[in-house]
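Heads up, there are several structures right after this.
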Structure P
Amino acid sequence: MSFLTVEQVSKAFGGNTVVDRVDLAIARGEFFALLGPSGCGKTTLLRMIAGFETPDGGAIRIDGAAMNALPPWQRPTNMVFQNYAIFPHLDVFDNIAYGLRKRKLPKQDLRTKVDAMLATVRLEGLGDRRADQLSGGQRQRVALARALVREPKLLLLDEPLGALDKRLREAMQVELRALQRQVGVTFLLVTHDQEEALSLADRVAVMEAGKILQVASPRELYARPNCRAVAGFIGEMNFFHATVRALDSDTATVNAGVLGVLILPRANLAPGIEAGQHILLAIRPEHVRFADTGVAGAIAAGTFLGERSHYHVTLANRAEPVAVSSATARGGAVHLAFPPEHLIGLPA
């Protein structure tokens, strides 16, 4: 049985459907991410799970118990917001202890729990420090500690690292993942940052226009997206129009226009694609190779990125340049190779 189950959940505001019949199943102890652009419905879905919004239809269950009729404070959840929402007039200890005091916890039990949580988030010795004396990373740890000290079954994180600069955000990603493994609580993260989702989550659901397009591990999402929207949102991708000429049990023969006629592993085609169908061939920039022979082109622009450089290569009879990521420095006229094993076929 899944720990968190969302069944056909929908939500509309003013006639505009924001979440459209979403199904979701998350395992106990999983670090799960909802990923998508602003306005795709991911935060509204999170708020319905938390109880801050009421679904127009569908059911939400946590650990087998129905949640729809329960207010937020009766659900086994807690939430961490992007702005942390810590109290500036309280010190670190009292911020973390706030929810426990609401439960009338005995004083010694409260102190034991808060001290243990301070150690968990590496804030030992900072219990008496005011919130305005903390760094951004420390404030984030206080927010996490305050949410976790109440021992929720499910921790909901709404863009929790969005207010941090890039270097601190990357450091906090490592800490957040380690913390989740340490406490063993199920985490549900909402983010628009693909790198954040891929680096943190066990599985990721990609959302667009209120619907979930694909749920998969980060590696599978990157290597085997199921549609153009997912392929384009997860990293950079080159697309080519093609037609499937023939299929057999192991291979697919496709007419790929400027790339010529190619034979791909049939497993590289999305399910349901048939012979004669117009499709999109997709390939990541790091899989396109400079070669002695192949598709002729010319480098239009190049950016040095340290170990690798990123190039835009123009091809004859193609308006859009091809993105190439390579450790080899190039300039001027080139030839490109497109290894069939790295080309995937998607519905057009």
Structure Q
Amino acid sequence: MPDRKQLSAATARQTMYAALRRFFTAAGFAEVETPLLVPAPGMEPHISACEVAFRPETDVGSPRTLYLHTSPEYAMKRLLADGMGPIFQICKVFRNGEVSPSHNPEFTLLELYRPHADYALVMEDLERALAEVERALGSPGPFSALPYERVTVRDAVLRHAGVDLRECPDAPSLARAARGAGARLPDQAESPSFDDVFFHLFLQKVEPHLGRDRPTYLTEYPASMAALSRLKPSDPTVAERFELYVRGAELANGYSELTDAREQRRRLEEERALRGRLGRPAYPLDERFLEAVGRMPPSGGVAVGLDRVLMLLLGASTIDEVLLFPAREFV
């Protein structure tokens, strides 16, 4: 049975949802609902989807593997391509195996997209929305200190680790600098990639310091970490991607969205190959999504982990405290 703290969190959760809906509706966003069950999940190399065996009981379709979505991103971008927007969604998403003090395999995401905009405008949308949630809950928190700090990845790594990424263009040079900064790198049979070394350095030396004084947007990730974002036109060595950090916790991941279908396919195929090398399932490409990418207007978007937002607002130390039925009950 949920305890008193969880019941209180459930009430606060509904206040948060209502505040977000008021804010985005007033800002001209339409709320949408997309499928939880999809033919192709996200292709991020280190995320595993929950598989569902589909067995038709009529003459429609054939047996196949479907997935609980890891994000509503693909479907929402199809809506953008078909002329909708601005749009937002509050929904459950699923990541197989993720159980920790800050992870639950089923969690709640706010995802929003603004067409004819870039990531800078979306950052403004998000910080004003989170400040509204804090006001609605009526308790002091970190989100009303507007505007949030904005710092580039290069500046953050230089500030907290003493490493200049511009002077470390490849994995060996970055590994030398990371070890010099005191980062522990694992022994690997194969040569690590630049991204592998970066994340060890980042998680150990940079992330714990982010958002300590006020919420911080970390911007301009290296181009190799562009994911589904476009590269910065004035500096293609970095991507127009941001993450929001508060008190060392990552809450959101956003982009100026990639609208080049050929480049999007190349990136997904590259990630698919990496999944194979890591021994993870190589998911099918979502061809409907790829077709839509080339028709999308220039857009900005972001995904926000609402359970972690609630943890910060309520002073919870674990995600279990803000869920009525955490996964630890059955795993």
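Read the figures in this text as sums done on the coordinates, not as results from a lab. Quantities reported herein were computed from a predicted structural model and do not represent experimental measurements. Cβ atoms are built from the backbone, for glycine too; each structure is taken alone.
Here are a few things to note about the model shown:
- Structure (P, Q) behind the derived value 1.9 of distance in nm of label points 7 Å out along Cα→Cβ at positions 248 and 264: P
- Test item: relative contact order in percent (Cα under 8 Å, 6 or more apart) calculated as 23, pick one of P, Q: Q
- Source structure (of P, Q) for distance in nm of label points 7 Å out along Cα→Cβ at positions 96 and 240, computed value 5.6: P
- Taking distance in nm of label points 7 Å out along Cα→Cβ at positions 112 and 184 as the criterion, the largest value within structures P, Q is that of Q.
- Structure (P, Q) behind the derived value -10500 of helix-only ellipticity at 222 nm (-39500 (n - 2.57) for each DSSP H run of 4 or more, over all residues; to 500): Q
- Calculated for structures P, Q, volume of the Cα convex hull per residue in Å³ is largest in P.
- When FRET efficiency 1/(1 + (r/R0)^6) of positions 8 and 40 (r between Cβ atoms, R0 = 25 Å, to 0.05) is computed for each of P, Q, the largest belongs to: P
- Winner on FRET efficiency 1/(1 + (r/R0)^6) of positions 104 and 312 (r between Cβ atoms, R0 = 35 Å, to 0.05) once structures P, Q are ranked, highest first: Q
- Parent structure of the calculated result -0.43, -1.10, -1.40, given that log10 I(q)/I(0) by the Debye sum over Cα atoms at q = 0.11, 0.18, 0.21 Å⁻¹, for residues 56-199 alone is the read-out and P, Q the choices: P
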